[in-house]
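Multiple structures follow.
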Structure 1
């Protein structure tokens with residue numbers, strides 16, 4: 001049963017990788033598996049041995065989430081943007097109590113607000129970043145290889161940080177549509193430099209986060225909390241008082257309950 005839950009967590013994380021404005025790292029924190037992932041991909045031998053079954057289930061789920069749902073999500077965002085984004089906002093809201101608990105703050109002090117506001121300010125700044133028009137590239141050249149490699153390294157490094165979306169970073173860099181198209185069409189040539197870049201970026205980002213969580217756990221989680229709450233601004237699609245608006249509110253509640261449920265399982 002636990003393996004099934006871990007695969008489901010991976011599916012949710014994989015789906016988030018394809019959504020501009022929503023971070024796979026955020027979902028990992030909300031589902032209570034972020035620290036295990038960081039420990040594993042920072043290449044600590046003992047942690048690899050301890051977590052490999054869990055990570056295998058997570059990777060299987062993430063691949064399913066990315067490849068099986070990329071087209072579904074494209075259609076959902078195109079046709080039901082408000083309802084779809086409200087569902088993900090619900091996932092964020094439901095996991096906030098768990099994240100604050102992870103910060104191990106015993107008594108709130110003014111300095112705690114500084115760290116929280118630092119993370120929030122980053123997301124507010126990103127909200128006002130205007131992404132360039134993306135052009136889909138389907139054929140690999142030397143220039144495209146290194147462009148995708150560099151963009152993927154940066155996006156993956158950022159992706160490890162909860163609250164900051166790797167997909168949004170790719171959108172800003174002008175590579176999002178090329179990569180999401182390659183995923184949905186299984187364009188292996190385009191996916192090769194993307195995968196190499198992601199591997200390099202993830203390992204580098206994981207080692208940085210591991211150090212921060214070890215030495216500055218409270219400050220790091222408070223910044224993460226600010227980043228994640230700030231991501232609601234990026235996700236906000238507006239609201240209409242119609243049938244989709246009603247469905248959006250229902251999905252918001254369902255998403256919040258689901259996120260709380262998963263984080264509660266972890267907390268036991």
Structure 2
């Protein structure tokens with residue numbers, strides 16, 4: 001057997017193992033959500049496929065599934081858009097304006113992002129109590145903006161730094177303001193990076209658990225990860241079929257988002273990495 005064939009076999013084997021390792025947990029979740037008895041592997045238990053678990057969680061008003069999904073989508077979307085906007089403004093200032101310490105800003109933000117969330121959640125909780133933002137969308141949006149800002153800023157910096165400053169000068173000579181230059185010239189050129197930053201911050205915010213757990217108290221602001229975690233407490237037992245059905249439903253928006261914009265996300269990140 002030639003060396004090229006051995007390499008191809010090893011590569012295919014590695015890819016197959018990696019796919020199995022990544023997809024097997026999700027496949028198990030889907031299977032459990034579609035059976036009546038979660039312990040169907042036992043000899044005396046029948047393997048009966050049913051969609052009752054999905055119909056139960058979708059029609060039960062006490063679970064507040066749609067409220068949890070709505071809260072997650074609203075909070076994540078607003079936080080992602082705001083983080084990308086603030087990152088664009090900061091990246092434009094850092095790459096275009098000459099002021100002392102401008103290069104330290106992304107480094108300081110990156111350093112702050114390395115702190116574990118558990119180290120600041122107590123102080124954040126006291127701050128939200130003082131602001132009256134416990135169990136509100138704003139109480140989650142602002143922390144998520146802060147958490148997603150370093151990632152968005154570094155992505156936007158990699159794009160803005162490669163756009164020629166001659167475009168800014170020409171537009172300023174023609175009477176445009178800095179905001180007009182950013183809005184009409186720089187951002188359209190950096191659109192792939194902005195889209196990548198927005199989608200990545202959205203996915204991160206959608207999956208965030210600790211802050212959502214500490215800063216919400218009921219379905220009016222609680223997000224879907226916390227709703228799934230407290231599913232056991234609502235029923236006094238572990239209804240595995242219902243729990244897995246909720247997990248599958250909750251992951252559908254993220255899967256669709258990643259599937260639709262997968263190429264744009266990868267292209268935006270790769271172009272930024274190559275340019276930077």
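Using the calculated result 1.1 for distance in nm of label points 7 Å out along Cα→Cβ at positions 12 and 228, pick out the matching structure from 1, 2.
On the way: 1: 1.1; 2: 3.4.
Working through the options, I get structure 1.
By the measure relative contact order in percent (Cα under 8 Å, 6 or more apart), tell me the structure among 1, 2 with the highest figure.
Once relative contact order in percent (Cα under 8 Å, 6 or more apart) is tallied for 1, 2, the winner is 1.
One of 1, 2 was used to compute percent of Cα pairs over 15 Å apart, for residues 116-211 alone, and the result was 69. Which label is that? Working shown, then result.
Working: 1: 62; 2: 69.
The structure behind it is 2.
Please state which of the structures 1, 2 yields 203 when volume of the Cα convex hull per residue in Å³ is computed from it.
On the way: 1: 134; 2: 203.
Only one of 1, 2 returns 203 for volume of the Cα convex hull per residue in Å³, namely 2.
Of the structures labelled 1, 2, which one yields -27000 when helix-only ellipticity at 222 nm (-39500 (n - 2.57) for each DSSP H run of 4 or more, over all residues; to 500) is computed from its coordinates?
Values: 1: -27000; 2: -23500.
Label of the source structure: 1.
Could you tell me which structure in 1, 2 was used to calculate distance in nm of label points 7 Å out along Cα→Cβ at positions 44 and 180 as 8.1? Before the final figure, lay out each step's value.
Working: 1: 3.5; 2: 8.1.
Matching structure: 2.
Given structures 1, 2, which gives the highest value for FRET efficiency 1/(1 + (r/R0)^6) of positions 60 and 196 (r between Cβ atoms, R0 = 41 Å, to 0.05)?
Largest value of FRET efficiency 1/(1 + (r/R0)^6) of positions 60 and 196 (r between Cβ atoms, R0 = 41 Å, to 0.05): 1.
Suppose you compute distance in nm of label points 7 Å out along Cα→Cβ at positions 4 and 92 for every structure in 1, 2: which one lands on 5.2? Don't skip to the end; give the middle numbers.
Details: 1: 3.1; 2: 5.2.
It was calculated from structure 2.
Of the structures 1, 2, report the one carrying the highest value of distance in nm of label points 7 Å out along Cα→Cβ at positions 140 and 252.
Of structures 1, 2, the maximum of distance in nm of label points 7 Å out along Cα→Cβ at positions 140 and 252 occurs in 1.
Throughout, read-outs are computed from the coordinates displayed, never taken from laboratory work. Bear in mind that the values here come from a model prediction, so they are computed numbers and not experimental data. Cβ atoms are built from the backbone, for glycine too; each structure is taken alone.
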